[in-house]
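Take a look at the structures listed below.
All of the numbers you see were taken from the coordinates with simple rules; none came from a lab. None of the values given here were measured: they were computed from a predicted structure.
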Structure 1
Amino acid sequence: MSQVTLEKQKKINSTTSFSVRVENDLKNDFLSTAEKMGINGGMIIRQFMRDFTKKQKSIASLSIDDAYLDELLRSPSIRKKMEKLSDALTSVGF
């Protein structure tokens with residue numbers, strides 16, 4: 001078996017199916033929109049999953065000790081800065 005065939009087989013063996021229940025209209029609208037864009041619906045879902053897990057891992061890596069955070073948030077000036085930061089992150093989809 002050639003190296004290319006082995007690599008292709010490894011990739012095939014490393015994938016799995018993922019079923020999700022959604023409303024029929026939502027599924028049809030999603031697939032129709034993806035088709036109009038020339039994109040496979042599965043590609044969109046896989047990219048969303050990659051982005052979502054990357055974002056969640058990034059958030060988890062920024063964890064702060066809860067007691068320290070509580071102490072910081074008691075300060076009105078710190079609280080105001082945190083609210084501004086939260087608003088800024090929300091505005092860019094984070």
Structure 2
Amino acid sequence: MEMERRSRRRITLECPVFVSTEPGERQVHQAHDFSMSGISFLSDYPYPVGSMLKMTMSIAPREKANVMHVIAEVVRIDTDGDYFINGLQFRRKYR
């Protein structure tokens with residue numbers, strides 16, 4: 001059994017995650033889960049571990065939107081059927 005490495009509680013989160021890579025590529029992915037220290041999202045391809053991604057997401061209902069703008073590092077890749085689960089750790093806010 002694998003030991004849980006997160007220091008913060010994670011919750012299931014299904015919302016769009018807007019991702020920009022350093023070369024300027026923009027993609028929209030589906031969030032998988034969220035904690036105050038990181039997020040995972042589903043994609044058709046894995047982002048390279050160590051990649052730094054600029055991310056924007058809303059983590060609350062529309063009536064009380066809480067938009068987050070963060071730089072996050074890809075720290076883990078898993079698979080879920082035909083999709084990749086990209087696990088990221090938040091590094092810093094931007095804006």
Structure 3
Amino acid sequence: MSNPSPNPKTELFGQFARIRKVLASPSRLLLLDLLSQSEKSVEILAQQAGLSVPNTSNHLRELRATSLVRTRRSGQHAYFNRSSRPFRFARFL
């Protein structure tokens with residue numbers, strides 16, 4: 001027996017819920033604000049936000065999971081910026 005394909009509305013509402021949860025954190029909102037100014041490394045973001053590097057990295061991981069932030073790698077360094085297309089569910093709209 002095959003699994004039915006997921007309902008697009010259910011996927012959309014699930015993505016809304018994930019984004020709401022991510023945006024409920026003042027620290028994540030601050031990081032998004034800092035990233036709206038320019039691309040930054042995790043170290044610079046941590047310094048500007050007054051957070052530890054590991055804490056900042058965890059927040060960025062949550063933001064990336066909802067496509068609100070994207071990463072650019074250059075050698076061993078990662079740089080973060082706000083996504084120009086933050087919502088994966090845009091195809092349903």
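Of structures 1, 2, 3, which gives 64, 39, 23 when Cα extents along the principal axes in Å is computed from the coordinates? The structure behind it is 1. Can you spot which of 1, 2, 3 the value 0 was calculated from, given it is helix-only ellipticity at 222 nm (-39500 (n - 2.57) for each DSSP H run of 4 or more, over all residues; to 500)? Source structure for this number: 2.
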